[in-house]
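Some structures to go through are shown next.
What follows draws every value from the coordinates through simple rules; no lab data is involved. Given the structure is predicted, the values throughout are model-derived calculations rather than measurements. Cβ atoms are built from the backbone, for glycine too; each structure is taken alone.
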Structure 1
Amino acid sequence: MTAEPEPHDTTILGELYERPGFMIRRAHQIATSIFMEVAAPVGATTTQYGVLTILSACPGVDQISLARRMGLDRSTAGTVLQTLERDGYVLRVVGSDRRRRSLELTEAGRKRLAMLQECAAEALTRLLMPLTPMEATSLCALLAKLTQAHNKTSRVPISD
């Protein structure tokens, strides 16, 4: 004999499901899932894509500055960089200050980034597909406003 499922309080669930934090977390899960599906043939994560993008835009940046620009804690940035370095996509270069190592994309890293940029574009198109162009623009503008307003109070703020 199978037990009957317990009834759900739809009022409480509705309140949960309509909370901005819940919807933002759920949207992030969906966005990540879409990216991972599209990028599966390449075998990369959204964080790796972000790191490669920053290294392309800011050649020679150090690990701490990279973490700040990504909004990552230093430990996570270090783990991602170890993987990218091991796989031949990133080099750590010792500069004049021997304590500081700058990060550079290798040729393989540039090629990987180009593939991931295509994946990211497709993932973005798929994510925003249910929205009209005006809604997509509004959503992105509102998310930018929200994240910029709360950036300094976040656990890992994004900074230059």
Structure 2
Amino acid sequence: MSLGSDFRKFVMRGNLVDLAIGFTVGAAFGTIARSLVSDIIMPPVGLLLGRSDFSDLFIVLRPGPDVAPPYLTLADAQAAGAVTINYGLFGNAVLAFVVVAIAMFAVMRAVNRAESRLEAALTNPPDPSEPENKKCEFCLSTIPYKASRCPHCTSQLTQGA
């Protein structure tokens, strides 16, 4: 085998392609999460706390050589060459991480539930003596046997009918 075919085999491997797709989707989701935090969540929180923008929360460790403090914004302090601790930006990043973590938890929980339902359906096949379908007693449409409400006429069905 040549180096090129080995590389092609490596790149086309399923796990690597899945990883690349996951990374790309994760990067896009991270951008959305940052926008959600900075553009949607933080303005109302800032309004409630009396501060409109948390990204301008900082502590000056050493003033800049060009302009003396006070600096009204982080951009002013950085332009003056001040050394700062930017705890507002850090807070925004932590909040963005929490939003992403909650969203990933919700997605993984849904995937795990779907997998467990699929596994239960595969390990517990339906009773062969039980019919697959039945007729709705109101509109006579064919519906699943275990249905308790007709999807066609929305009638509440009696069990076993």
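Things to note:
- With Cα Rg over 2.2 N^0.38 Å, for residues 74-121 alone derived as 2.13, matching label from 1, 2: 2
- Test item: Cα extents along the principal axes in Å, for residues 26-105 alone calculated as 46, 28, 16, pick one of 1, 2: 2
- Ranking 1, 2 by distance in nm of label points 7 Å out along Cα→Cβ at positions 50 and 130, the structure that comes out highest: 2
- Identity of the structure behind -17000 (criterion: helix-only ellipticity at 222 nm (-39500 (n - 2.57) for each DSSP H run of 4 or more, over all residues; to 500), calculated), options 1, 2: 2
- Taking distance in nm of label points 7 Å out along Cα→Cβ at positions 66 and 146 as the criterion, the top structure among 1, 2 is 2, with the largest value.
- Structures compared: 1, 2; top value of relative contact order in percent (Cα under 8 Å, 6 or more apart), i.e. the largest, recorded for 1.
- Of the structures 1, 2, the one that 32 was derived from, the read-out being percent of Cα pairs over 29 Å apart: 1
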